[in-house]
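Following this line, the structures themselves.
Quick note: the coordinates plus some simple rules give every number you see, no bench work behind them. Predicted model only: the values in this text are computed from it and were never measured. Cβ atoms are built from the backbone, for glycine too; each structure is taken alone.
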Structure P
Amino acid sequence: MSKKLPIRKFSFLIIVFSVIVAGLSLLFQWLFPHLASPALPFIVLFFFVMTLFTMFVVLRNDNGNDGKRFVSSYMISRTVKILSCLLFLFLYMYLNQADAIRFAIAFLVIYFLYAIFEVFVLKKENQPAK
């Protein structure tokens, strides 16, 4: 297994990415207020915190550099993240039924944006140097 992505570098990247996503979501709310969920900024904040926490669990230093631990930590973080997302999604949809469809669509779009971001960052950092 190659070197792990340092948490400080990932934190910086996730902050930049989240600012871009938040800016785009605010622009979408401004341009299409009838299509945008009013909870859009909170969705971005939720994914920023959730992604930062789950990646901290995965990227924290381990003395043995054991590939099994990395895979195990990654799978546990994925499970916690998906369950947290489902809970957040269903709870909001239950409490705010008038906004449920717009919220669910925005939530899924942002979920996939963050998932793609994580995959690209981890893949780029774990590729061997040429």
Structure Q
Amino acid sequence: MGQSAAATVREIEDIRGRLDADMRELERRLPQPAVWAKRAVGIAVGGGVTGIVLLSVLRRRRRKRREAQPIEIVRPVVNVVPEHAAERVSAALADGRWKPWVAAGAGAWLAMRLLEIRQLRRLNRRLVETRT
């Protein structure tokens, strides 16, 4: 078994040597433009394969980035104010009719505060009267 394995290895080395010699002879016989054409084809094929691999890697990264983004929950919009009322208010804001409404609101708020203060004074007086 040892002799046949050694013979097989020698035979493989001989075949490899012959193949190398044949390749060198073929390269020597090829004209120079054919060598350059072979190199250009190699560059074109290599560039094409590299481009395809690069595009597939970029697509995969983009897809993973999209999948990694959290899903945004869209909250529904509920209109509390009717549309015609909103349009009337915006028109009043545009041409200055809002000022009397603001003055009326401020006056109502002031009246409520004065009534509240009056009621608190009465309550304080009654509390003082009941303690004595």
Legend entry - Winner on mean count of other Cβ atoms within 10 Å over residues 46-53 once structures P, Q are ranked, highest first: P
Inset, instruction - Supply the structure label, taken from P, Q, corresponding to Rg/Rh (Cα atoms, Kirkwood Rh), for residues 30-69 alone with the calculated value 1.34. - result: P
Inset, instruction - Name the one structure among P, Q that distance in nm of label points 7 Å out along Cα→Cβ at positions 86 and 110 of 2.1 was derived from. - result: P
Inset, instruction - Given a value of 2.9 for distance in nm of label points 7 Å out along Cα→Cβ at positions 14 and 102, point me to the structure among P, Q it was derived from. - result: P
Legend entry - Answer label among P, Q for the case where P(r) over Cα pairs in 5 Å bins from 0, in percent, calculated from the coordinates, equals 2, 10, 19, 21, 17, 13, 9, 6, 3, 1, 0: P
Inset, instruction - Consider the structures P, Q: one of them gives -30500 for helix-only ellipticity at 222 nm (-39500 (n - 2.57) for each DSSP H run of 4 or more, over all residues; to 500) as calculated from the coordinates. Say which. - result: Q
